Structure 1
Amino acid sequence: MITKCLFPAAGYGTRFLPATKAIPKEMLPVLTKPLLQYGVEEALSAGCQVMAIVTGRGKRAIEDHFDISYELEQQIRGTSKEHYLDEIRAVMERCTFTYTRQKQMLGLGHAILTGEALIGREESFAVILADDLCDNGEGKTVLHQMVQIHARYPDHCIVAIEEIPRDQTDKYGIVAGEKIEEGLIRVETMVEKPAPDEAPSTLAIIGRYILVPKIFEILARTEAGRGGEIQITDALLELARQGRVLAYRFQGRRFDCGSVEGFVEATNYFYRTRK
């Protein structure tokens with residue numbers, strides 16, 4: 001059972017400037033709910049109770065959002081607006097939030113390594129990147145699907161993947177390997193942001209992972225790679241060579257809310273389907 005979910009949330013969100021100059025990109029709302037809350041609710045749906053959030057400077061709004069606002073709640077208590085806080089109250093009651101700061105922005109691998117203090121090395125854990133917003137309607141969330149796979153392969157890391165156009169491979173970690181069952185691949189190679197003509201496939205990793213504790217030991221000795229950053233794909237490749245990484249073609253729809261285009265697409269989609 002996966003009980004802890006790590007949220008790397010220290011990035012600057014430069015593609016959304018000037019909005020993200022003072023507002024964390026993870027707090028940008030799709031309709032009336034910030035991206036990070038969608039991610040936390042997905043983690044809850046998969047059985048996680050501890051939300052471990054790696055933040056940075058200027059990210060206090062994240063902690064404030066998942067805390068009681070006495071003045072606001074007093075102002076709307078007993079009014080027709082009180083129900084607007086029902087969802088976030090339910091989230092706060094069902095899980096525990098822990099925080100640490102990433103002092104330098106040295107890549108996703110470094111952010112996950114920074115979260116070791118919150119996760120520990122005793123159990124496997126989930127990772128959600130909040131700017132990858134996934135929707136499954138009334139079905140099982142992406143992380144829930146992955147947790148069920150992990151129950152069958154408990155000593156494996158699992159990454160969520162989707163097919164992308166070949167001209168976009170330089171934006172993602174790309175995997176290739178052997179199909180072991182429908183929708184599930186045993187990863188043999190992983191490349192971080194390869195050029196389209198060098199990509200081993202068009203299967204891209206999106207922001208959902210289940211990682212085994214061994215990943216922290218590997219990340220601690222992983223040297224900076226592409227862009228001078230510590231890449232999670234480089235660390236996972238070591239486990240892939242041992243046959244211990246699975247790639248799952250998830251069921252559902254994913255929106256790249258790290259881009260303005262994807263954020264607008266998600267907003268329009270959720271407006272049509274959730275109103």
Structure 2
Amino acid sequence: MGELTAGWAAGVVGLGDLLRLAVVRGGLMESQPGEGAMAAVHGDAEAVLGVLDRFPGVEVAAFNSPRVVTVSGPADAVARFRAESGLRSQPLVVSHAFHSALMDGAVKPFAEAVSGVVLSAPSVAFASSVTGGWHTADSAVDPGHWARGIREPVRFSEAVALVGSMGAGVVWEIGAQPQLTSLARASWQGGEPVWLTTLRRDRVDQAEVYAALAAYANTASGAVDWAGLHAGKGHRTMTLPTYPFHRQDLVAPPARPAPAAASVSHPLFDRHYEHRSEGQ
């Protein structure tokens with residue numbers, strides 16, 4: 001899913017098609033056998049690959065960092081791997097064994113779905129988590145490449161290292177909960193960038209996005225087009241008074257401002273702070 005989203009950002013796929021493919025992909029993967037399991041293994045790729053022959057059915061699902069690898073396969077095989085491999089691991093809460101042979105049935109149908117979508121060569125440099133290398137004009141428009149992402153390991157660590165070698169100064173984690181930043185730090189090659197996250201569970205999405213943009217502007221000295229961001233959304237700019245507020249928030253609908261109140265209209269909230277003059 002991350003690579004599809006990156007494909008939209010790189011101009012490979014339109015937003016509508018991206019959303020349709022996400023739904024199709026999720027449905028196809030959900031329809032596959034659900035008796036699998038996955039585990040995060042704390043060890044380098046060489047150590048993990050060196051013992052897999054002893055555990056038929058267990059495969060590497062993701063190369064997350066130089067010291068964290070995810071394995072996937074039938075539940076009994078993964079359980080035996082965890083008990084007998086000698087490598088420290090922890091089970092992942094998943095519904096299916098993603099990126100394993102149990103996903104084989106989803107590959108061809110997804111390639112067919114991608115064939116019905118208009119794809120374009122990337123307009124910016126675009127790393128692939130399927131190959132760990134840069135996307136080319138051919139790979140970006142190849143339905144087979146996108147279908148491989150269901151079955152083959154996620155080469156996240158390699159893709160991150162590749163991007164890091166370009167000297168990027170700001171890295172964003174786009175996701176529902178910060179999970180990958182620590183793994184990306186471990187794989188990063190090059191100067192230390194500014195690391196930013198976006199969404200978090202159990203928090204208001206819009207508030208988190210605005211906070212991330214503010215951090216980008218303040219911490220990374222990035223330019224944010226606030227006027228463009230607010231365009232057409234009924235926002236207005238106002239100067240707040242310089243005197244102290246009373247320490248009480250009064251919530252009122254925007255259409256019915258409280259009398260003698262300073263109204264702050266913002267997409268994240270609509271609050272009215274009451275100010276009483278001296279002597280009141």
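Each value in this text was obtained by applying a stated rule to the coordinates, not by laboratory testing. Please read these numbers as outputs of a predicted model, since none were measured by experiment. Cβ atoms are built from the backbone, for glycine too; each structure is taken alone.
Match the computed value 23 of relative contact order in percent (Cα under 8 Å, 6 or more apart) to one of the structures 1, 2, and report its label.
The read-out was computed on structure 1.
Of the structures 1, 2, report the one carrying the highest value of distance in nm of label points 7 Å out along Cα→Cβ at positions 27 and 91.
2
Ranked by mean count of other Cβ atoms within 10 Å over residues 67-74, which of 1, 2 sits at the highest value?
With respect to mean count of other Cβ atoms within 10 Å over residues 67-74, the highest-scoring structure among 1, 2 is 2.
For which of the structures 1, 2 does the calculation of distance in nm of label points 7 Å out along Cα→Cβ at positions 211 and 235 return 0.3?
Here the read-out was taken from 1.
Comparing structures 1, 2 by FRET efficiency 1/(1 + (r/R0)^6) of positions 11 and 227 (r between Cβ atoms, R0 = 25 Å, to 0.05), which one has the largest value?
Evaluating FRET efficiency 1/(1 + (r/R0)^6) of positions 11 and 227 (r between Cβ atoms, R0 = 25 Å, to 0.05) on every structure, the highest lands on 1.
Tell me which of 1, 2 gives 83, 43, 40 when you compute Cα extents along the principal axes in Å.
2
Figure out for me which of the structures 1, 2 the number 24.1 belongs to, where mean count of other Cβ atoms within 10 Å over residues 3-10 was derived from the coordinates.
The read-out comes from structure 1.
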